[in-house]
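Please treat every number below as a calculation from the coordinates, not as lab data. It should be emphasised that the depicted structure is a prediction, and the values quoted were computed from it without experimental measurement. Cβ atoms are built from the backbone, for glycine too; each structure is taken alone.
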Structure 1
Amino acid sequence: MDNLSSSQEKSFDVVGIGNAIVDVLVYTKDSFLESHSLSKGNMELINETQAEHLYSEIGQNLETSGGSAANTIAGIAQLGGKAGFIGRVKNDNLGKSFIKEFNSTGAIFDTCPITEGPSTARCLIFVTPDAQRTMCTYLGASSFLEPNDIDLSLIKKAKVLYLEGYLFDSPAAKNAFIYAAQANKNSGGEVALSLSDSFCVTRHRDSFLRLIENNIDILFANESEIISLYNSSSLDCALEEIKGKCKIAVITCGEKGSIIITKEEKILINSFNFGKVIDTTGAGDLYASGFLMGYSNGETLSKCGKIGSICAGQIVTQLGPRSNVPLLKMVRENL
């Protein structure tokens, strides 16, 4: 399947735009969530004071560059693809840590750090024994991304531009999305969007619906997000709604696998089980890595889904969104 015949001259497989966040991952118990009134399994936006307080109360942790789109872009680089990322950090210790760790994946991040204003974003990810993740996010500098931060020369080199739904909480970032999407489309590329979070979808439903119908070729969502987008009573109803609204819709369903929807077909993809589920952080992000890596290189939609499923199946067996084993080797062994 020649997915991107008009983009063969492009030098980047995927360029992503999203929140540049330092992820702080920590194992904890349900009692910790309860004592801090945290809603298990959800993402909650917090201010800098709250972030500092929670950070002071956790013990041993793993810190890595993160953010949904950043995780996807890093995964593509780990799969051997050429990938770039656009996001905003501050010229502080966390910002320097993000830049160093992210670029070590092989992906490219060279957005100029800001010198004034809010500090670099961080996300406290509390992983409970059942592998559920509860996130408390201080968006800081990342939420101030604006059209002036968009490197159009990089955008125009991308076969696929990948957008992170979380950034819709910022009006300036939303404008940056549309600006970048139009530039990519005009240069012969395609645009993908991850809905990111069902609560984010609820907050910006009308904006998402307009963006999907006017600018998006590939949509990524999980079950709750796609149901929320259309206020549907069931997944089947939501799948009927999305059909034809964009070129491809990819719906991830956890251990049940995933569903790829086009105007003409519905493709079911099985999940891959590589061991005990430890942490679901980054599962959807890494699925998108695999899918987009296959898609940007002309693979069939079925094969794209399988590559995504392999990447997601691996990442949930460990803590954090950076694979401890070579992803490309796993894909080759399991396709």
Structure 2
Amino acid sequence: MPMQLQWYASTLSHYLGVAIAIAGAMWLTNRVLRLLGLRGDAAMGLALVVPWLLGFLIWNVGPIAASLYFSFTDYNILQTPNFVGLANYERLLGGDPNFWPSVRLTMAYAALTVPIGLAGSVLAAIMLNQGVKGIGLWRTLYYLPAILPAFVTALLWRLMFLPTRSGLVNAATEPIWSLFGDKPPGWFLDRDMLLWGFVIMSFWGVFGANTVIVLAGLKNIPRDLYEAASVDGAGVVARLRHITLPQLSPTLFYLVVMGIIAAVQIFDQPLFIQLPPGSPAFLNVYLYSQGFTFFQMGYASAIAWFMFVVILLLTLGVFRSSEAWVYYESEGRK
């Protein structure tokens, strides 16, 4: 048998073996639950959950537990992990001169892009909620950024931010810079403009999934609220402030939480854009470089758990503040 056919046959046999093992686990679960007195439909339903449960335990819980263990070890992938206690966290908090600049860059990016992106998504959704001709085409066009691969977007923006006149951004803004007697910035080649380049790039993400989610929230707002407000003489700003935003607050709450998580974990765009020497990397990119470039997997795991704690604290802060600004129609304000 040719080598390629042997490889395919071996792979197929592995897949069949896994499928048979999962089917056996489902059958055994069903039998055990029936012996314990559970009804047939309930036992069958729980047995059908077994494949998902196995996948969750193997591919989610397993790697999470492994990364927690590796964060307390000196592990370079090629050798057995060597337990070092809190050494990785001590290095992370006080011994690595590149870590805190990465944290500051990432937190500044999140602080700027989350509110700007949220405001832009609301504005775009309000425009797409108008009953104008060809609105379906406009909604499709506004959603297109969401289906483009992240690396394509990064390469496109890198070309647009070229410091020479061939860069579209500098070519368009050069007359404005010349009014102040200055030259267009180097963007990704300038450490001082690096953050602003990524913030401007994040505007691309204003459209797409977030706008669609906000648009769905707008569709769920009862029209009679606007009609009653118009009868009472409320203007556009008053309707936006007292009807649209309160009714949208559960949707905005969801987008804030997801936006914080995405901003702290930004990875694809900075990975495909070469930064100037000496500039800090975004935290997730720094984690990747430590783990897969320098093979310091134990230290990379410690960074990952630091990111988890940061995201958890920020998310808990949003949840705690939600009582002051999130309005649910089924609940009255205290």
Structure 3
Amino acid sequence: MLDILCIGDAKLDIFIQVPDDNPHVSLDKKTDKLLISYGEKISVDKHFLDIGGNAANAATGISSLGFNAGLCAEIGKDEFSQKILNKLSKKNVNIDYLVQQENEETSFSVSVSYKGDRVLFTEHAERKHDFNFENLQTNFVYLTSLGNIWENAYKNVLDFVESKKIKFAFNPGTLQLEKRDNLVFEVIEKTDYLFVNKEEAQELLYGKELGLEREENNNSLIKKMLFGLKGLGAKNVIITDSQNGSYVQDEKNDIYYLGILNEKIVEKTGAGDSYTAGFLAAILNGLPITDAMVWGTINAASVVKKIGAQDGLLTKEQIEEKIKSLKNFTPEKLI
């Protein structure tokens, strides 16, 4: 019996760090555009290779926190796929529902880090996503992004969680946000825990063309989006807002806010996945949603201090020790 099955992508991530003083790279802060001299050979400080993908990151994070987490994803069958299998095995992630496709290659993402943030180039290799849940036994399902041809897989997941009446968490990916069709909203309606960042919340509710950024009070904007997403049927809505912290509206419609820990940020990849992993592990541990916010925040703060999505993941003991060392680090009730 699994504690949780994480369904989505598994791939390899390549991380490239560009020195802040590189003369061929600059940041336009007004437009949030990374500017690179065309045709140049640009020196980097270092590179780093690790496994990634939202579902793989979440499964690894939850497993690190002491739970029996499984990964349901499709990977290729080439020389790079073995690195994915080796890392999942090292982290004690159950791979009974991991599918290897013959004659298929591993998917990659490339992260270019510069001045504490990054630009991510990601590949969605075409997969069948023909998952079989017939013999699956799990207490919880976490569904996240899938590449092309994702609709049937989403329908199968929805049928499974409804028939088994198990807890269900959801984080839509880029393709699902772009489509915003009836199936995506049907999944949200059945979701116990909906995880989105601020930009994803806006896109889900209003599409990409949106003028709400002009609103002066960020809390007011987030509250509006929390109520909007709750109105779509999700029981608990979690919105993360980068360095502004995270917000939750629970089943009772109480709204909570928690800021971040002021840690040095090396690289932000995996911050959202590690928050989700910490949050869901706390829920699996029977803790209230306010404690889940703390677990998620602490886990994310540790991950951004390292390169990649997984090197900074914490154990349950490390999170509990960190909580003891913090004073009054608890969510504020807004409503």
query = For mean count of other Cβ atoms within 10 Å over residues 189-196, which of 1, 2, 3 scores largest?
reply = 1
query = Quick one: percent of Cα pairs over 37 Å apart came out at 42 when computed from one of 1, 2, 3, so which one is it?
reply = 2
key: Of the structures 1, 2, 3, the one that 4.1 was derived from, the read-out being distance in nm of label points 7 Å out along Cα→Cβ at positions 141 and 309   = 1
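Given that distance in nm of label points 7 Å out along Cα→Cβ at positions 133 and 293, derived from a single structure, equals 3.0, which label among 1, 2, 3 identifies that structure? Display every interim value, and only then the final one.
Numbers: 1: 1.8; 2: 5.4; 3: 3.0.
So the calculation was done on 3.
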